[in-house]
Every structure is written in C-alpha cells, then in structure tokens.
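Got some structures for you, see below.
Just so you know, all these numbers are worked out from the coordinates, no wet-lab data involved. From a predicted model like this one, the values you see are computed outputs, not experimental measurements. Cβ atoms are built from the backbone, for glycine too; each structure is taken alone.
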Structure I
C-alpha cells in the first residue's frame, strides 16, 4: 500500500490510479470492512486523526480533483466521507483549498518524508514513463505535498518502510 504524501499532480497516470485504488482500500480498512492490511504502517497517520475515515476521505478528494483535472473519471460516490466534512477540533488548516475545503493542510508530513517519496517516485517513473519523468520530476527540487498535508521540518516518518 502506498498513500503518496506528494501532490497528486506529480504522479504519472499509473501512480495516480494506483494511489486511488490503494486509498479506497485504506478507507475500507479504516471503516472495519476488511481483515487485510489492518496493521499497515501507511495507515498510522490517518488513524492518529480524530476521524480517520474523514481524513482518508479528504485524501481521496484530493486525488479525485487531480483526476478531474486530467479528464479521468474517478467515482466520487466511492468516498465514504467527502472533504466537505470539517476536520476535528484541534486540526488547524493552513488555508482553504479548492477541493479539500477545511481539510486543506490539516495533517503534517515531514520534509524528509516528501524528499524520500519524491526520490522513490522519480526512480519508478523514470523507468515506466520517461516522458512524464522528464516533464514533471527530472528537475524537481522540493516536492509539494498533497493538499491534505502541510510540510514540516523533519526526517523520514517513522512509519515508512525503507
């Protein structure tokens, strides 16, 4: 399971579709609708939220917004709790985003994690889609986070398997 912390605009077609599929699986796990993947480390940051299902719903909403921008048809009805639901008390969104509303920037991700994911994505995409790599990742410095996240200083997250 890979729930990219990176801005979805950086994901190539295969990466975006896979992230959507895996985030739907994460949503199912967090709703208690499946036995598999219950202890997957990628879910820790969502479980840490007061409303994990709403948090993953906001994550899915960000992916769907990127899919819409590309002309893909990701079914919004599959998102159990859309991002229009406000985040729990105590979460301080940085600024409202067009797709995520009050959830924009509500969760933190370390700069070390973003750098790790940028490098991992670049390695995968350079092989499977060299054209996308050249246009989107080859000269990328600091990668922007998914609209749900705010970048904060720090190393690779403890839940990341390296």
Structure II
C-alpha cells in the first residue's frame, strides 16, 4: 500500500509554486521567487502592506501559506497577544493566527493538502489569499488595540467584530 501511494504521489502532485507565480503575475502583485519551492508576494491592504509566503512541502504534498503584517509585537505585550490569538482563532473556520516569535510578527497561516488531486488550482490559490486578507483586515485593529491602544484582548476582539451599518 505504501508503494502504491508513493507512486501515485510522484505521478499526480505537481509543485504548485509555479502556479502561485502565474497568479501573482496576473494580479500584478509584487513577488520574489526564493527557489523552486518558495515564493514571497507583497499585497497592499487597507491597514498595512501584507507579506505573503507560499512554500511547497513535497514530502507531505502540502502548500503552506503565511500572511504576515507590518506590526512588531513588543516582548512585554506577547502574553496579551497570545490571549488575543486564542480568542481570534476561535472565530475562524479556515486558517489561524500565530506569532512568529523571533520577529514578533503576527501572521495568518494555513496549508492545503494536495496529495492525489493533481495539484493546486488558480481558484485555490486566490481563495487562500482572499481568506487571509479578509481575516487580516478584519482583525488588524484588534492587534493594534492590544499593542498600542491599551485594550484587553476581550475588548479588542469585541471592537474588531463590530461592523458599521449605514453611511455617514
């Protein structure tokens, strides 16, 4: 059974980073190919610029995705941010927020398993980016409230969940 699965993996799962590059180019996103298995993409958002990383993990046929935003979390705020991450992640159906400890950067992450499906589609790549940008834009203010605004994680999540109704 292992031999069959290995043969199918080798035959049916292509490295999707080439496809990610084509999608980035089609959308006029700034990108940098960092090797056969990695690409970094920059996209402007409402609150900040986002740095998106795709990496292909061949041995498990997974496309890993991370979207970091420009905000360094000071070490004295990391406990509150960890609490905030848990509260935000409870509200997500796909992906999760994390903190890159070495750099103190909040990041939205997810992965797509592609074994046996022949590779990623344009729609999957676009959906990964769209979901990440939507969640980052939605919760960026919560991170700001905790890091710079002096709000508790509970207050920050509540404030970020409010949606404006009507027009000014």
For distance in nm of label points 7 Å out along Cα→Cβ at positions 121 and 145, structure among I, II ranking highest is II
Suppose you compute mean count of other Cβ atoms within 10 Å over residues 25-32 for every structure in I, II: which one lands on 18.9? I
Of the structures labelled I, II, which one yields 2.9 when distance in nm of label points 7 Å out along Cα→Cβ at positions 41 and 57 is computed from its coordinates? I
Once relative contact order in percent (Cα under 8 Å, 6 or more apart) is calculated for all of I, II, which comes out largest? I
Re Kirkwood radius over Cα pairs in Å: value 17.3 computed from one entry in I, II; matching entry is structure II
